[in-house]
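So, here come the structures, one by one.
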Structure P
Amino acid sequence: MNTTVLQIGPLMPALEAALREQHEVLSAQALTADAPLADRTDAARVTAVVTSAPVGVPAAWLPQLPALKVVSSFGVGLDRLPLDAARAAGLPVGYTPDVLNDCVADLAMGLLIDGARRIAAADRFVRRGDWLNGRYPLTTRVSGKRMGIVGLGRIGQAVARRAAGFDMDVAYTKRRPAEGVAWRHETSLTALAEWADFLVLTVSGGDGTRHLVNAEVLRALGPQGLLVNVARGSVVDEAALVACLQSGELGGAALDVFDDEPRVPAALLTMDQVVLAPHMASGTHDTRQAMADLVLANLHAGLAGEPLPARAA
C-alpha cells in the first residue's frame, strides 16, 4: 500500500518491522500534545496512526492530520484514545480485544494464588536462608473462597470461569447486570468488597473509574482480604492502598498495574504481603503476536474503507 503511517511511541519489534515493510512510517515518539503536528511538513501525508494503549493519541492531533483514515491501537485500554473526537469526525479507531483475554485472566489467577499463598515471599524466604531458622508462616487457602469481580467484561468473565475450577463463589459489580451469566450481580462495590475474600479488578480505566477502589472499599475488603488488579492503576487510590496495607486494614494486594508506571510507590516495594508485576498480563509470545496481527488487520481495513475487525469507535 502507498500509505504513510504515523507511529506514536514504541511497539513490539515484529510489529514495527511489519509496518516498515508495508508502509512509509513516520515516528512521533518525541512529540507531545504541546508539539503541534502542523510544524511537520509530512503530517499532511499521514493516512493512518498506529499507537498503543499506554501511549494513545492526543485528541488535538486529529484535526492536524487531514488525510487520516484510521487509528489502530495495540491494547485494550481506551482511556488515552480520542474516541469522542474520532466519532465526531467519523474516524474509525481499532483496538485489540478478545485475543488477550485468556492470558490476562491466567495472570489474574496467578497473582491471586501468589497473593494468598505468599509464593513470591516464600521464595525470598528460602533464598535468604531464613528456612534454616524456622518454618514459613501459614498462609490463606484459595479453593472454596469468595471472589468479587469489578467489571464483568470479557476478561472478568474469563477470570470467573477460572474461579469455578477452584470451587469459588463468584459475584460481580458493574453498571448493569451482564446478560447470560449465572453469577450474582451486586450493585454496591463496597458491599461486594465486604462479602469477598478476593476482589479482582478487570474494569476499564478512564475518568469514570478513577480511584473507584478507595479507602472505604479497601477497608470493607478487610484485614483478611486480597486485592488483585489487572485493570488499570488509576482504578485504585494508591495512597489509600498503601495506608490500608500499612495499618493492617487490608490483608494484601497483588498488582500488575500502577497509577504512574513504571514508577511504583516505594512503600509497596518493602511489603511481603504485596505481589508486584510489571504490567505483564498480556505479555506472552502468543498473545502479543495475536495483538500485532489484529493491529495490522484493523489498520488495513480502515485504509481500505472496510469495517474494522475490532472497532472501539
Structure Q
Amino acid sequence: MAEPILTSANFPQAERLRSQRLAGGVLTVVADVGGLNEAGRAAFERDLRSAALAHPEVRDVRVAMTAAKSGPLLVAVGSGKGGVGKSTVAANLAVALARSGLKVGMIDADIYGPSQPTLLGAPRRPEAIDKVLQPVATPFGVSLLSLGQLVPAGQALAWRGPMASGALTQLTEGNWADRDLVVVDLPPGTGDVQLSLIQKSRPAGAVIVSTPQDLSLIDAERAVDLFRRTDVPILGLIENMSGYQCPSCGTVSDPFGQGGAEAGAARMHIPFLGRLPLSASLREASDAGSPPAAGDGPAAEAFAAIAAAARAQLEKIRG
C-alpha cells in the first residue's frame, strides 16, 4: 500500500491508527482506543469502517483495537507449531530476565496445555482479591498465573475460542502492578488466544522459538507474519534443539539440522537471539521444576545471553 487508505482527510481520528495494511481488498487496521468508553469505541469502529469502505480498493475491513495503558511490559513468546520446546524456553527466559535484575512475571497463556506450574514449581492455586487474581510466587523470582493452577491436573479443556480468550483476560488482568515485565507463554499457532492478547493487552515485543528444521521454520514464519501484521515488534528468533552431544562418547550430532533458524532470521530480517542444544539434562531439570537458567553452567549462561539479547532489542525498540 503506497499511500495509507485512512488519513485525517477522510477519517478525523486517524491519529489513533497504529498501522494499516491492504491486501487482496482487505484492509487490516490496528488502532489505539485508549480513553474511549464502550460507546466511544463502537462509534470509532463504525466511522472507521464507513470511511474505509468508501475507498474503491477496499471491500472488507478488519479492525484490532488496543488500549495503551501503564503497567508492566508484556513480552510474548510464541511458535508456529508445537513440539519446539517453547514453554521450556519461555520459563527459562523469564528466570534469566529476573536474574538480570528485572521484576518478572509469567502468564501461562497456553490455555490447552498449561505447563508453567510444573516448569516453575508453582502449582498452588492463586488467591483472588476483589476478583483480581494474585500471581503465585515461585522459587526463582518469577511470579506466575496459569490456568494449570486453576483446574485439576489432567482435566481436558474442551473450550471454544471465546472461553479461551476469557480465560486469558483473567490472567492478563491479574495483579501485575509490581512487575517490570511479564513474559507470556502463548499456545502454538496463530489463533484466537494470540489475537486476543494483541487486541486487549498489546505486547511490547514478541520472541519466536523454532527448531533448525525447515518444517518448524515454515510455521515460525507464520507466527512472525501475525505479529508483523498487527504491528507488534519482533524481538528475535531463538533456535532450540540445536545439536545434541552424546553424554557417553561426546559426539555431536544434529538430528534437526544446523543453523536453520539463524538463516531463517536473516531471511525474515529479524534478530537472531541465540541457540540452545537438545539436552536431556535440560528436560529432566525442567520436568522437576528446576529451570537450569536459575543455576550455573552452560545452560544458565546460554539463557542469560539470550535474555540479554532480548532485553537489548526491547530497549532499542522503546528508545
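We did not get these values from a lab; they are worked out from the coordinates using the rules stated. Nothing here was measured: the structure is a model prediction, and the numbers come from that model. Cβ atoms are built from the backbone, for glycine too; each structure is taken alone.
Tell me which of P, Q gives 18.6, 57 when you compute Rg and Dmax of the Cα atoms in Å, for residues 78-125 alone.
Traced to structure P.
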Checklist outcome for this item: Taking distance in nm of label points 7 Å out along Cα→Cβ at positions 6 and 230 for each of P, Q, the highest value is that of structure P
Checklist outcome for this item: Highest-scoring structure on Rg/Rh (Cα atoms, Kirkwood Rh) (candidates P, Q) is P
Checklist outcome for this item: distance in nm of label points 7 Å out along Cα→Cβ at positions 22 and 270, calculated, reads 2.7; among P, Q the input was structure Q
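Computing Cα extents along the principal axes in Å, for residues 54-237 alone gives 56, 42, 37 for which of P, Q? Write out the running numbers ahead of the final one.
Numbers: P: 69, 39, 30; Q: 56, 42, 37.
Label of the originating structure: Q.
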Checklist outcome for this item: The value 16.5 for mean count of other Cβ atoms within 10 Å over residues 46-53, derived from one of P, Q, belongs to structure Q
